[in-house]
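Asker: Next up, some structures in structure tokens.
Nothing in this text is a laboratory measurement; each read-out follows from the coordinates by a stated rule. As the structure is a computational prediction, the values presented were derived from the model and not from experiment. Cβ atoms are built from the backbone, for glycine too; each structure is taken alone.
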Structure P
Amino acid sequence: MFDYIFFRALSEYESRQDDIREFVDLSESIDPGVSMLRHFIDQYGLKMSDFRDEIGSKSFVSLILNGKRSLTKGHIDKFSKRFSVSPSLFF
């Protein structure tokens, strides 16, 4: 019972905080595939040219990172094999 009360109080507090609400809204609006791609770039110190085999040209990678294009099933399959992760992380 305490956990529920604490969680509810915490949720109410967070909902009144503009910066927290803005962060949550922003994080929910980010495409999960792009988020994972950015994670791999950060984690492994990769550059856009490093995704030539999975996506293609640097300009196409840039379009994906900027939300102008979406990852395809083929891209996701290649990423999941390259990084040994489940394809579901991209959805």
Structure Q
Amino acid sequence: MMLILGTAITLAGACALFLAALGVWILPDALSRQHAATKAATLALTLICTGSACLMQHWGWSVRALLITLFLMASLPASSQMLARAAVVEQDGTL
């Protein structure tokens, strides 16, 4: 049961990561690309870490996947904010 659940969650994460990459490639401006890169990639990597935690039999791997997820949740909003500010400064020339 855990094998099927872990595989399904990991595949959902891989599909979400593909859509995030597609959004970065297709979207027209920097702010739209930044949104695709941070929001969808955060969801995708969280799903991949959750799926891999379900697939691993040892609790140490689950702890590592949880730590990766927590680090992503803590760092990606800050980096997203910095990227958005840099894009606005580049467009307007002022903050």
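Asker: Can you say which of P, Q returns 26 when relative contact order in percent (Cα under 8 Å, 6 or more apart) is computed? Intermediate values should be presented prior to the final figure.
Answerer: On the way: P: 26; Q: 31.
Structure P accounts for this read-out.
Asker: Any idea which of P, Q comes out highest on mean count of other Cβ atoms within 10 Å over residues 6-13?
Answerer: Numbers: P: 9.9; Q: 16.4.
When mean count of other Cβ atoms within 10 Å over residues 6-13 is calculated for P, Q, structure Q comes out on top.
Asker: Out of P, Q, choose the structure whose coordinates give distance in nm of label points 7 Å out along Cα→Cβ at positions 22 and 46 equal to 2.1 when calculated. Write down the numbers at each step before the final one.
Answerer: Values: P: 3.1; Q: 2.1.
Derived from the structure labelled Q.
Asker: Of the structures labelled P, Q, one was used to calculate helix-only ellipticity at 222 nm (-39500 (n - 2.57) for each DSSP H run of 4 or more, over all residues; to 500), giving -19000. Name it. If you can, show how the numbers build up before the last one.
Answerer: Details: P: -19000; Q: -29000.
Matching structure: P.
Asker: For percent of Cα pairs over 24 Å apart, find whichever of P, Q sits highest and give me its label. Intermediate results must be reported in sequence, preceding the final value.
Answerer: On the way: P: 37; Q: 32.
Structure P gives the largest value of percent of Cα pairs over 24 Å apart among P, Q.
Asker: If FRET efficiency 1/(1 + (r/R0)^6) of positions 14 and 78 (r between Cβ atoms, R0 = 25 Å, to 0.05) is calculated from each of P, Q, which structure is the one that comes out at 0.10?
Answerer: Working: P: 0.10; Q: 0.45.
The value was obtained from structure P.
Asker: Additional query: If you rank structures P, Q by distance in nm of label points 7 Å out along Cα→Cβ at positions 38 and 54, which sits at the top with the largest value?
Answerer: Values: P: 1.5; Q: 2.9.
If we compare distance in nm of label points 7 Å out along Cα→Cβ at positions 38 and 54 over P, Q, the biggest value is for Q.
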